[in-house]
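The structures considered in this document are given below.
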Structure P
Amino acid sequence: MSSYSVRPATARDAKAIAEIHVATWQAAYKDLMPEDHLKKMTVEKRQAFWREAIEYSEPQLLVATEGDKVVGFVGFDRSRDAGTKSTVGEIWAMYVLPEHWSKGCGVALWDGAREGLKEEGCTQATLWVLLHNERALGFFEHSAGFKRDMASLKTTDFSGTRLEEIRLKRAVD
């Protein structure tokens, strides 16, 4: 049984979500992305982005809490990939504070997002992961049941460093 509660994000959560986003990027991507790219991500910029996302529900946001503290979040909605059916949802972002990795927080967030996608009429879920982000790939494949879509492999430029991303997908059931 998880010690985490999952609920819809409110405007008051925007700063905590931004702090989690920045801290997790800097921890998870420190050996994958250029340091200067990671330093450009600031709590202030992310807070404005997440405040607007919460206000307009795009994407829909859930937060995971332990007691009163927000320790993770997930953003989900319809897929942003061109040409996808309206029944395809996407995990736009999912981040958990490093000290809560491998403790059930991610599973609790995925369960909440999956229920939200089902309510939206989605029958399939997708997400994009950096190909060398072994922790994220391991979580989504082994804990959340996603499979790699090998034909989706693409290269994205992060401040002059080209990194490969792969789409993962699974049925929403």
Structure Q
Amino acid sequence: MEELSRGPARFAEELLRLGVTSAVREMPESTRTAAEAAAALGCDLAQIVKSLIFRSVVGDEAVLVLVSGADRVDESRLARVIGEEVERAAGRFVRDRTGYAIGGVPPVGHTQPLVTYLDEHLLDHALVWAAAGTPRAVFSVKPADLVRITSAKVVAVAAAQVPVAD
């Protein structure tokens, strides 16, 4: 197996520290979007974990939501769960709060601790795939392990299934 580049290698060390033995894979094609990741991995779109950063409007805090690639987050549901209005975070906010760019934000290993929510639909799968620090790096993980390593609160924040368009 080829050696990992610096960012994914650092992320792989973080996974080991957290007790996850899954290998980080750098893909030859982009995995920046859920659809690209599913196509590159040959898995179902629903098995892709989207790591989405929202900003709490009043508190200006970063909120990480882990949701299936087949779903989108219902922001009004998320606001009810956290008790505050939220908005999708801008790219600079995401990088400042996580240390990663949109399209490569992993579920762990951020520059600061994040309150994390995991949508219950991810628990429907034996194995899911998430970003590993760059738009071409991914790793697989059991949903229960994802809950454990992120200390996520399992919630219902997904909206209706997103239709797949080509």
Here distance in nm of label points 7 Å out along Cα→Cβ at positions 10 and 50 has been calculated and equals 2.7, so which of P, Q was it run on?
Q
Give the label, chosen from P, Q, of the structure having the highest value of relative contact order in percent (Cα under 8 Å, 6 or more apart).
Q
Computed 15.3, 43 for Rg and Dmax of the Cα atoms in Å - originating structure among P, Q:
P
Hey, helix-only ellipticity at 222 nm (-39500 (n - 2.57) for each DSSP H run of 4 or more, over all residues; to 500) derived from one of P, Q reads -7500; which structure?
Q
Taking 18.6 as the value of mean count of other Cβ atoms within 10 Å over residues 42-49 derived from one of the structures shown (P, Q), identify that structure.
Q
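Each reported figure results from applying straightforward, stated rules to the coordinates on display, with no laboratory input. Remember, it's a predicted structure, so these values are computed and weren't measured experimentally. Cβ atoms are built from the backbone, for glycine too; each structure is taken alone.
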